[in-house]
Structure P
Amino acid sequence: MYPRQVSTEPMWYGRYHEGDAVKAYSVVMASRDREISLGHMGLHIHRDHPFIAASPDRLVFEGSDIGLLEVKCSHAFKGKTVDEAAAAPKFCCRVVDELKKITSTTTRCRD
């Protein structure tokens, strides 16, 4: 009934190295005198819109601020540093040295 689970080499690479990336993030933040702690969240389902869900890789706690860490271990950029990968035009992320402030918003789509 359901398709078998898909696993490609890039997917395996990303899952295999996620822990390495989280550890590297902690080391970089500590080297910048940022006192953070990390936690797991699991699947979060929107209370009012249960068809919207997310599963961030980690929660980031810095003082009273809470942020999310989404890890991307791109097979296409293996062997590159974060800064080298982020400088590439086709890379999916950019480097921001702060926790993003999040406010609750609602978006409506019209027919």
Structure Q
Amino acid sequence: MSTWSSGAWCASFLVMQPAGHQVMWDEFRAAFRAHYLLPSLIELKQREFRALQQGNMSVLEYVQTFIRLSQYSPEDVDTDPRRAAHLLGGFDPTLLTHLGRHYDSFTELVDVAIDME
């Protein structure tokens, strides 16, 4: 890992691009992650995300943790229905029995879960 500041790295990354090349977010994000995040850390966070359960967290705390960790495992939440299904699977069993159906919309699931809490 470099001792450069992220701002210096960003400036250097952009200067090294071919003239006229517009850097897209996914390209920049991949380069940034490759430079600053160790593969073992990403793997650890992926496992943490995949094992995430609501436990003693409030619905809001669980959703915030889910969103924060999901960035390390984008292939698990690459569509809204998959994102909703993954979130649903980690809810507290008591809440899960009240939610009880399939949700295609992550936002709808979050809204319903917050209302039921």
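Where a number appears in this text, it was derived from the coordinates with a stated rule and is not lab data. None of these values were measured; they are calculated from a predicted model. Cβ atoms are built from the backbone, for glycine too; each structure is taken alone.
Points worth noting:
- Structure responsible for 1.11, with Rg/Rh (Cα atoms, Kirkwood Rh) calculated and labels P, Q on offer: Q
- Which entry (P, Q) yields the derived value -19000 for helix-only ellipticity at 222 nm (-39500 (n - 2.57) for each DSSP H run of 4 or more, over all residues; to 500): Q
- Among P, Q, structure where mean count of other Cβ atoms within 10 Å over residues 11-18 as derived comes to 10.4: Q
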